[in-house]
1. Compute FRET efficiency 1/(1 + (r/R0)^6) of positions 73 and 129 (r between Cβ atoms, R0 = 25 Å, to 0.05) for each of 1, 2 and report the one that scores greatest.
2. Quick check for you: by distance in nm of label points 7 Å out along Cα→Cβ at positions 17 and 145, which of 1, 2 is greatest?
3. Please state which of the structures 1, 2 yields 5.9 when distance in nm of label points 7 Å out along Cα→Cβ at positions 65 and 265 is computed from it.
Structure 1
Amino acid sequence: MPDHEALHQHESPAREVAAFLRRRREQIAQRWADEALFRSVFTVSRDEAVEAGRVVVDALAQVAETERVEDPDAEAFTVVREQLAGMAAARARYGLSAAQVSREVDALRVPPTDLLATDLADAPAEHLRACTTALTVLTGTLRLVVLDTALSEGQALIDRQRMQLLEVATPVIRLWDGIVAVPLIGTLDSARSQVVMETLLEAVVAEQARYAILDITGVPTVDSLVAQHLVKTVAAVRLMGAECVVSGIRPAIAQTIVQLGLDLGTVVTRAGLADALGYALRGLGADIVQASGGASKR
């Protein structure tokens, strides 16, 4: 047992906690392996949970060594952020709330605290309290790191899923050789407008299209930014060597465009998708035959 009476005169509580964590690394990791957070995530083998525990203990020891026990941005935490986020995410997928995950992380404080009390049993009470406080603050910071990383990962996942949904909700249809169309339905905001532009331009290149139809029949209304995006989309399509036709402009949208003072004089517009397709087909030199009463005429 170290001479704590002499040791505490030279070491700060945080640094003594660092030394304690390194000294008791294996025991802490073994006990953590039986805690819910580790036990339920690392189900392949207990050794896997123990090894993960060792890595976290090492990180905590490095943080304590620098005496930044209250700093969630301490460099040593970067080593375990991804691992901790993965563990928290796994528990969230299992159905646990953020509060429940927080409690499981907080439970990791108990094993090292008990071991610290044993190690410092002969130390002055004031020194024991100071070291226990440092360890408690350190594990509390660990909990903040876990929750902050998990929330960030969760938001990133939501953002990725949102972009995927936008892409799925923005299909490009090949209507004819040299003609592609994007039929839009639902709310059109700035983010989706950007996806529309990118998707349409990619389709123009992939299909070597001469005409691109942007049908907004199913869009109830647009704001000024979205209207400007539509104008930019038309211009971008032209730069790709194709002509963009906007169809299905509703009265409310037409009023918005007029009120905003946007100049659509150079934009080809048609009442509906069929009219836009007819315009594009004629542009390609196709003959359009209209049926009437069972007979056909040119």
Structure 2
Amino acid sequence: MTDGPPDSGLSSTEALSAFLRRRTEQIAQRWADLPLFQAVFTVTRDEAVEACQAVISCLVEVAESGRLEDLEAPGFLPARRQLVAMTASRSRSGLSIAQVDREFIVLRDAALDVFAADSSAVDPEESARLRLLLVTLFGTLRVVVVETMLQENQEIVQRQRQQLLEMATPVVKLWDRLVAVPLIGMLDSARSQVVMENLLEAIVEHNADIAILDITGVPTVDSLVAQHLMKTVASARLMGAECVISGIRPAIAQTMVQLGLDLGHVTTRATLADALEWALERRRRRERDSRIPG
């Protein structure tokens, strides 16, 4: 590779490709010390330099294709994979979109600094055209970075929401083979689904034969939530556990009646204490029956 300015007679995108190929090592060495690469590739600096060189090689391929604004252009796919992995890592480290964007801008500015030194002997007009192409190329990559951050943030929010739902729907072991789910706050379809899943898992884990769903702290129940509760009761029965619902307040009882829900096959009790008393009495009765000679 020569250290001179871009060859004359090349098209602008060819000249850009030639610059990137000629200055790959210089750009890579500068990038390796910048936060976006340095923070991700922490094993050795050589690893960071190799990752930088891989991204620049991809950009060379994009420049050769002349499709600087097309994310489907040859070369962009592997570059996107690398940047997506790095950006996602920075997002999981707690950085905001603005912070990661600033880290990416520093990469662009480092490449522009190398370009400014490289093009000192080039015609100013041609230099301006090449600089614009280089900015355009990094602008397209910047879109990838921002899109990745938005997607990663959405996934983080979804994971946190799921964790909150699970924390808000604990299953408590009250007695041997007796579990309860004390529900507090609004119930929606998503949380109702988590209730069902957690309860069924607890029935298996504790080999429970009785489960209590206490909705004393639930202010209101709509048709979808009521249906989920009924499905939970039915699913618990299929798992071999009797399910009792406690804490059905008058307003919720009226709502269920108005919705036409048949609770005749569902055991209900006014309070959690009543449900626990029913469960223990049920347990004692079973034990007595098992001791009676057949």
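None of the figures in this text is laboratory data; all of them are computed from the coordinates on show. Only a predicted model underlies this, so the values are computations on that prediction, with no experimental measurement involved. Cβ atoms are built from the backbone, for glycine too; each structure is taken alone.
1. Values: 1: 0.40; 2: 0.85.
When FRET efficiency 1/(1 + (r/R0)^6) of positions 73 and 129 (r between Cβ atoms, R0 = 25 Å, to 0.05) is computed for each of 1, 2, structure 2 gives the biggest number.
2. Values: 1: 1.2; 2: 2.5.
When distance in nm of label points 7 Å out along Cα→Cβ at positions 17 and 145 is computed for each of 1, 2, structure 2 gives the biggest number.
3. On the way: 1: 7.2; 2: 5.9.
This value belongs to structure 2.
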